[in-house]
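Just so it is clear, none of the values below were taken in a lab; they were calculated from the coordinates. Just so it is clear, the model here is predicted, and its values are computed rather than measured. Cβ atoms are built from the backbone, for glycine too; each structure is taken alone.
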Structure P
Amino acid sequence: MTTVIERVEGHYEVHELSQGKGYTWCPECVVVECECGERLLLTLSEPTCRCGANHISVVRKELALLGSGAEAQAPWQDEHREWLAKKGEYLRSEYNYLQEWSDLD
């Protein structure tokens, strides 16, 4: 009998890089112990143990218990909103600058 140990919601892992941050999506998954004794991290796209046992029904059932499956918020969304706000200020001032130049012509 397959035993469910843990359910994990989908999430992003953030990695610090020399050029900034990198983001890796980790899909929702289920940690199970197979009948053969092996502990596995299974997803909907990889529901099979090395022994050949297919645990797709267990994975589907457990992931359905996680909830609606709403997407996790991307960690860069707040940074992007802040950047857009600054960009908007920059563009307004640039527009004024260009307007002044056109008035000189």
Structure Q
Amino acid sequence: MSTAWALVAGCALVTAVIKAAGPVALGGRSLPAWFSSITTLLAPALLAALVATHALASGHRLTVGPSTAGVAASAVVLRLTGSIVWCVFSAAALTAALRALG
């Protein structure tokens, strides 16, 4: 087995153990209400963090560039129209145009 496949297998094993830890620890009990309200906010917060770091990251530094402008434009279009399709289209078009200009 190559090193890459050993790494993939190790990551799969660790992921399975982490996913199994919750049900094993709870043992069929339900979560408290305050904890359930926090867990519903984790996915949007993680998505926002991923978008922000992808839009601003360039190697080891934070920069503002075409990707940042595309994300900003998509936020404006989403706020004005509420359409995800136009949001994605405007972000892609503006980012491509700014990258083509140089």
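Here are the numbers for the structure shown:
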read-out	value
Read-out distance in nm of label points 7 Å out along Cα→Cβ at positions 32 and 48, computed value 2.4, structure in P, Q	Q
Which entry (P, Q) yields the derived value 201 for volume of the Cα convex hull per residue in Å³	Q
Per mean projected area of the Cα convex hull in nm², for residues 24-79 alone, the highest-valued of structures P, Q	Q
Comparison of P, Q - label where relative contact order in percent (Cα under 8 Å, 6 or more apart) is highest	P
If mean count of other Cβ atoms within 10 Å over residues 8-15 is computed and equals 13.0, the structure in P, Q	P
Which of P, Q yields -28000 [helix-only ellipticity at 222 nm (-39500 (n - 2.57) for each DSSP H run of 4 or more, over all residues; to 500), calculated]	Q
